[in-house]
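Below: a set of structures, written as structure tokens.
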Structure 1
């Protein structure tokens, strides 16, 4: 039986983190995996809300200050490696991902020996729910085209953060997560790029991404700076500027 750690990433998500955790507790994955919320230095009630579920087995690690989603994922990965987990699942802490789909992305690893499974809202259908803004629809379609060109493999959803991987792949010295330029949104496409170009067994599976009503906020990503953050790894790695 593989040990699986599920890690939602949250920063100032007090409106959404409660529902994120409650949906996990009510899901088919509860009691089958361990759950560690990474709090990236929240300054609202996010910390207290996460801690209020400690009696349900919900664990948390909080950064002293905001470091970025990439740094938060790195914290989750380091914890998982130190505690000898076999598989880590990264998902959103803002209630966009469905915890009932955790095993949709874990099962190919456990049952079919895949190394990395990427959730895709576009694989074999359109798994978009809620109020997705137009600019996100455009960006999430264009990024995979550019990404696919550089990795020489068709990818339908390269910006989806809902994914699972074997932690054993991080023993590969070609995957260098401890780089300062990966602290923000860069780490997710960096890791996907490395997995594909290093020849690991990879699969995309259809998952649903549900966007909240506009008044609750779509994302913490800032225009232009955030967009460059997710594009940067493609050019840096594709042109061999960075390792």
Structure 2
């Protein structure tokens, strides 16, 4: 995280990667981290990121600002010597994310378990639809893992304001193909997301390398959403 000079948490030495396999339905409906039933098709692994480093503190807070109990999914706040003192020459943004007593709103969502923090996603990317908290990466991973020809990073999901409810938009990078094959890909993605996740999505094909990335090479959903709403991908 750019707002931390080194780190905020560290997995215990010698234990290797540990993950929690969670019930996606409970995550979406109840914002709680519950172990997925064995053999569940709606399960996803989330890596444990370890306990807070010495002298550091991590809290998971609900919408009312109160600290949540273990396994409650909410916004992660951090405090400690690694946390920045502020954004350079930007006091307004600093005041928005950093409290007077040093607590940083990381913008991440997650939960605590056995003293370790687990990150589930970014708050600004979360899709809220009919009371469900839908993680866009769940939609993206379903499409790029199950549809032949799609690769990791080819799919970008986000929500845009619409009436009577927000609309889910899914951008898919397509590498050529005739009109019939492209139309079939759109229908295939829409049907898969409807079947697996129970969502109606507007699927739009974009050119290769059309999806923006962050400086670290990760998909930038916020930039893709801004570009889409500005008409950068056509009608």
Structure 3
């Protein structure tokens, strides 16, 4: 079974369109998204409409839950006070500009998606099993990975949230962070799509990095009431 995974889109419709166009020729059996559909870029409703139109299933991210439920905070982690200030402005802007149709879509997203194929149990979630805003970086010790694996009976776990792609194999379990379609944070500003081929005897993983019209999105951020800070960070992939 060949699946394509769109992690953390964050209002970036141009990156999403590029990712989708790249996946179609691969004839994936299924395309999934990992939530966090808005924030930091101004196209949250366009992203939701695109996912609905193309019947792309997915899970609920922390940003989705908090936007849809008009929370006071997005549930994100910040590196410094300036980032915290701008991130809160982005969250308030996104809540204000997200349509009721989009909020209803976000509310109804499941916390996880599970299925079995070729003898493998697969589970998709936004950040970690049962908690959608915990940052699961590759640098965490193996003990943490195995603790997360104990919370699910899956052989393969697929998630996002950190915006940094990786794959790690530990004691027969496979952990894949799909990275971010719309807001990479690994120093590479190209959009990222995880392509996972689940076969009888092995699971192959590829992270597609694709150029897209980033300047169009940068300009849209600058023309909106979102902080220009996010236009700069998008180009830096930080």
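FYI, it's all coordinate maths here, none of it is from the lab. Because the structure is a prediction, the values reported are computed rather than measured. Cβ atoms are built from the backbone, for glycine too; each structure is taken alone.
Of the structures labelled 1, 2, 3, which one yields 1.4 when distance in nm of label points 7 Å out along Cα→Cβ at positions 7 and 23 is computed from its coordinates? Walk me through the intermediate numbers first.
On the way: 1: 2.1; 2: 3.3; 3: 1.4.
The value was obtained from structure 3.
Say we calculate mean projected area of the Cα convex hull in nm², for residues 71-126 alone for every structure; which of 1, 2, 3 gives the highest result? Please list the in-between numbers first.
Working: 1: 4.9; 2: 4.6; 3: 5.7.
When mean projected area of the Cα convex hull in nm², for residues 71-126 alone is calculated for 1, 2, 3, structure 3 comes out on top.
Rank structures 1, 2, 3 by distance in nm of label points 7 Å out along Cα→Cβ at positions 31 and 111 and report only the one at the top, that is, the highest.
Details: 1: 2.1; 2: 1.3; 3: 2.8.
Across 1, 2, 3, distance in nm of label points 7 Å out along Cα→Cβ at positions 31 and 111 peaks for 3.
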